[in-house]
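Undergrad: The data blocks that follow each hold one structure.
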Structure P
Amino acid sequence: MKLRFTPIMALLGYLFLYGPIISLVVYSFNKSKLVTVWGGWSTKWYAELFANQQIMDAAKLSLKIAVVSASVATVLGTMMAMVLVRFKRVRGKGLMGGMVTGPLVMPDVIIGLSLLLLFVAMQSLIGWPAGRGLTTILIAHITFNMAYVAVVVQSRLSDMDDSIEEAALDLGASPARVFFDITLPMITPALVSGWLLAFTLSLDDLVISSFVSGPGATTLPMVIFSKVRLGVSPDINALASLIVLAVSIGIIVSALLMRQKPK
């Protein structure tokens with residue numbers, strides 16, 4: 001009985017998690033305009049999606065923000081992880097470690113509101129940033145993505161063998177040479193995973209972006225949310241299916257890289 005219970009509960013769990021996603025993908029090929037009524041197979045909603053200029057502009061903006069914020073957050077988050085793991089005698093290290101994990105557990109509403117107040121205060125004091133838009137969204141996404149990247153890279157650095165780097169230093173290699181020739185290749189899977197995680201979180205963010213965005217800077221989640229409030233349209237199902245496909249490919253690539261063992 002115990003052997004049957006485990007796979008049954010696992011199956012029910014997977015159906016609960018992925019059943020709605022599968023139904024969404026299936027209904028993206030629905031010919032009917034009503035998302036709850038099946039009218040046959042069709043790909044016309046994908047054509048309607050690419051013809052929707054508002055969604056395309058929002059998608060381009062979201063992709064630009066996600067790529068830039070994930071790249072900058074990966075660099076800064078890696079630097080933070082290096083300080084937390086490799087530098088044992090740094091003043092305020094405990095406080096810095098707590099500040100890294102803070103954005104992971106803090107509600108998005110609090111982060112968005114605090115960043116909005118910060119930007120308003122900065123504009124009144126130094127005149128920058130001038131209003132809310134692309135710049136403020138980038139700063140906000142980099143801020144919370146740094147924490148996720150730092151945690152991922154920190155776990156990788158903690159599992160590494162320091163003796164390899166110490167041997168290279170004893171043989172006369174400079175710290176920069178050791179980092180680029182030894183440390184960086186060994187933490188590359190974690191960097192890729194952190195970048196993909198930051199990219200996904202940035203592309204998915206709605207709450208924080210709503211606080212720090214302005215006219216002319218509407219991200220894709222904001223457009224989707226505004227459309228869903230008036231009723232789900234079939235082209236939104238098509239858009240969600242494409243996002244699921246892209247994220248699934250990213251997860252598979254990240255999993256394959258994480259399984260690689262350092263030589």
Structure Q
Amino acid sequence: MAIDPTARVADGARIGDDVEIGPYCLVGGRVTLERGVRLISHVNVTGATTIGEGTVVYPFSSLGTPPQSVHYRGGATQLVIGARCQLREGVTMNTGTEDGGGLTRVGDRCFAMVGSHVGHDCQVGNDVTFANNVVLGGHVSVGDHTFLGGHVAIHQFVRIGEGVMMAGMSAARDDIIPFGFALGQTGALVGLNVVGLRRRGATRAELHRLRRAYRSLFFVEGRIAERIDAVAREFADDPMVGKIVAFIRAGGKRPLMRPRAKGGGDTAADAVAE
């Protein structure tokens with residue numbers, strides 16, 4: 001353990017082996033820093049906050065402060081950050097609210113770039129990347145292996161599925177299906193995140209089935225419930241399509257994001273990936 005003499009660590013804080021607390025850091029009495037955590041300098045960690053093994057936090061980040069919610073009543077809510085994350089300069093993450101489950105959680109191996117914010121009661125998966133100045137409203141869920149580009153803004157209660165890509169300067173007020181590619185100030189699907197899928201080892205056959213399922217869901221006549229059932233039957237043995245179907249069927253408080261333009265041809269996202 002190495003604690004700079006200018007840092008302040010309150011009584012009660014639990015500090016693991018090989019933790020480094022740099023100059024002018026503040027660590028509250030209910031904080032847990034697991035093995036190998038590094039606070040570079042000028043980091044504020046407060047509240048009932050746990051930071052997982054090997055996570056590195058850069059200057060001027062503030063973690064575990066109370067939720068920015070008029071409904072918060074001062075309860076002992078929590079922030080849990082996973083292992084081997086990188087939180088760059090100026091990142092902020094709040095604890096949960098009593099009515100939202102009391103917990104904000106960020107998974108393992110996440111990369112939060114400069115100025116990004118995770119609001120109260122958010123649930124962020126593993127291997128998620130936030131580019132500069134990404135902001136999540138309260139109660140947002142983000143699936144594993146998702147990438148949100150610079151200055152992306154997410155409305156409260158939005159669900160973002162696994163493997164989603166959002167282009168920079170975009171916003172989401174609707175739920176985004178797993179493996180979707182979203183673009184635009186008010187957010188619309190423009191295809192599938194083919195680049196991300198290929199990087200994770202998706203085969204040509206898997207991509208072909210996902211494209212067919214995507215077109216059947218969004219570019220075929222009929223009620224959406226009927227299209228979902230048809231896709232579920234046709235691709236019953238495909239686990240990736242199954243994730244999309246399960247996500248849509250689970251539903252949430254926000255509507256489902258859809259393509260803005262009609263037509264069943266190759267999308268911009270697919271064309272870029274080719």
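Derivation of every value follows stated rules applied to the coordinates shown; laboratory data play no part. All values reported here derive from a predicted model rather than from experimental measurement. Cβ atoms are built from the backbone, for glycine too; each structure is taken alone.
Undergrad: If volume of the Cα convex hull per residue in Å³, for residues 38-189 alone computes to 213, which of P, Q did it come from?
TA: Clearly, the read-out refers to P.
Undergrad: One of P, Q was used to calculate Rg and Dmax of the Cα atoms in Å, giving 20.2, 68; which?
TA: Answer by label: Q.
Undergrad: Comparing distance in nm of label points 7 Å out along Cα→Cβ at positions 46 and 150 across structures P, Q, which is largest?
TA: P
Undergrad: Thinking only about distance in nm of label points 7 Å out along Cα→Cβ at positions 70 and 230, which of P, Q has the largest value?
TA: Q
Undergrad: Of the structures labelled P, Q, one was used to calculate relative contact order in percent (Cα under 8 Å, 6 or more apart), giving 31. Name it.
TA: The value was obtained from structure P.
Undergrad: Have a look at P, Q and say which one yields -25500 for helix-only ellipticity at 222 nm (-39500 (n - 2.57) for each DSSP H run of 4 or more, over all residues; to 500), as calculated.
TA: P
Undergrad: Now a separate question. Computing mean count of other Cβ atoms within 10 Å over residues 166-173 for each of P, Q, which one ends up highest?
TA: Q
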